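A.B. asks: Please find the structures below.
Derivation of every value follows stated rules applied to the coordinates shown; laboratory data play no part. None of the values given here were measured: they were computed from a predicted structure. Cβ atoms are built from the backbone, for glycine too; each structure is taken alone.
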Structure P
Amino acid sequence: MYIILLGAPGAGKGTQADILSTEMHLPHIASGDLFRRALEEKTELGLLAEKYMEEGTLVPDEITIRMILERINQPDCTFGCISDGFPRTLEQAETLEKALVDQGKNIDKAIYICVSDEELVKRLSGRRICRICQTPYHLISSPPKILGKCDKCGGKLYQRPDDREETVRERLKVFSSQTMPILEYYRKQDKLIEINGNLGIQEVAKEILSVLKGRK
């Protein structure tokens with residue numbers, strides 16, 4: 001099965017992708033990780049992407065999709081994979097589908113982890129990161145033993161600019177405007193599965209697995 005995970009920042013896509021990857025024995029492909037690895041290894045696509053990133057412009061879809069396809073064509077993806085973080089726009093979804101069809105492949109299901117804006121704001125604005133070792137914390141769900149101090153190295157905890165409430169709300173607006181067309185795109189193909197992401201991590205995972213195994 002070729003599966004796409006969709007959801008706003010803070011919806012838990014990465015966490016659920018890791019669980020699904022283990023349970024369904026499918027590779028977890030995160031577009032952000034592919035970019036970081038390509039940049040570190042100085043691959044052809046990594047160097048092309050770096051050029052745009054240094055100029056402060058968006059990396060063209062063509063480069064991103066080539067990177068995704070290269071990963072999907074590796075032997076461990078023969079029987080499918082789980083994509084987390086791509087596609088982000090309708091244009092990307094359409095281009096990805098065309099590229100996959102040309103290779104005799106297809107997206108089987110698009111899972112949308114739906115979480116209320118207020119819950120997302122609470123999740124994201126409560127995040128804190130250690131300045132030294134980068135260990136993540138959350139003021140509600142996984143707080144440090146000493147407020148503002150890392151349990152592991154004693155480093156000072158800070159809030160990323162992207163996680164401030166006003167920034168989070170703006171990010172959610174952008175996500176909504178970009179994602180609604182994608183949801184409709186997969187809904188029309190009868191591939192969209194909507195999951196209540198306000199539940200706990202294990203409850204969400206159970207719902208996703210139940211639906212996927214039922215429709216396999």
Structure Q
Amino acid sequence: MLKLFYMTATCALASRIALEEAGADYETVLVDFASDAQRKPEYLAVNPKGRVPALATDRGVLTETPAILAFIAQSFPEANLIPADDPFAFAQIQAFNAYLCATVHVAHAHRMRGYRWADDPAAIAEMKRKVPESVGACFEMIERDMLQGPWVMGETYSICDPYLFTLAQWLEGDGVDPARFPKVQAHQRLTAERPAVQRALAAERAAA
């Protein structure tokens with residue numbers, strides 16, 4: 001059975017939604033950040049990076065959201081979460097998810113985790129100050145150039161959609177007005193209507 005290590009209100013939600021969409025048989029393990037469980041030896045033995053999500057499979061542990069999402073989609077092809085017969089279209093999906101992981105999420109992380117990049121309190125404060133601008137610029141690009149509509153890749157729901165849904169929930173906390181991005185807002189509403197998304201959100205609320 002698959003085992004998802006997660007924390008509520010993190011990017012792990014995207015993987016949980018994908019597992020629900022796929023109809024996967026899986027269990028979850030809460031990694032409680034409040035007690036620093038992500039830094040304890042028990043979890044570092046699972047994921048030495050000390051972050052979530054991590055997905056334990058019968059072949060080992062996978063980390064990084066784009067990799068986990070791709071694994072779920074390829075493991076459950078009947079869910080049609082990727083265009084399995086179109087390498088270019090799948091590469092486009094991977095490119096979008098890599099942007100969310102390597103650029104959007106990193107811009108967001110400067111608000112709470114500037115200590116990853118600097119020790120000087122003034123530098124950390126400057127990173128935090130910059131977040132509304134940097135995150136806003138990321139979503140301007142998504143709105144203008146990347147979100148085809150109604151789903152990220154057009155007419156077909158894919159593993160891009162739960163990932164965008166998850167990160168877009170952080171906009172207000174990052175000091176960005178979601179109303180600036182009507183296509184992203186429409187995508188949020190449409191995604192929230194999916195039964196798999198509702199199950200994942202309900203499970204997170206129960207665990208919070």
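A.B. asks: Given that relative contact order in percent (Cα under 8 Å, 6 or more apart), derived from a single structure, equals 28, which label among P, Q identifies that structure?
C.D. replies: Label of the source structure: P.
A.B. asks: Right, something else. For distance in nm of label points 7 Å out along Cα→Cβ at positions 87 and 111, which of the structures P, Q scores highest?
C.D. replies: Q
A.B. asks: Let me ask you something else. Hey, distance in nm of label points 7 Å out along Cα→Cβ at positions 47 and 71 derived from one of P, Q reads 2.2; which structure?
C.D. replies: Considering all the candidates, the number was obtained from P.
A.B. asks: Where does the value 15.9 come from, among P, Q, when mean count of other Cβ atoms within 10 Å over residues 79-86 is the thing being computed?
C.D. replies: Attributed to the structure labelled Q.
A.B. asks: Hey, another quick one. Suppose you compute mean count of other Cβ atoms within 10 Å over residues 95-102 for every structure in P, Q: which one lands on 14.6?
C.D. replies: P
A.B. asks: Once volume of the Cα convex hull per residue in Å³ is calculated for every structure in P, Q, which label goes with the largest value?
C.D. replies: The maximum falls on structure P.
A.B. asks: From which structure (P, Q) was helix-only ellipticity at 222 nm (-39500 (n - 2.57) for each DSSP H run of 4 or more, over all residues; to 500) calculated, if the value obtained is -16000?
C.D. replies: Going through each structure in turn, the value belongs to P.
A.B. asks: Out of P, Q, which one gives 1.18 for Rg/Rh (Cα atoms, Kirkwood Rh), for residues 103-158 alone as computed from the coordinates?
C.D. replies: That value comes from structure Q.
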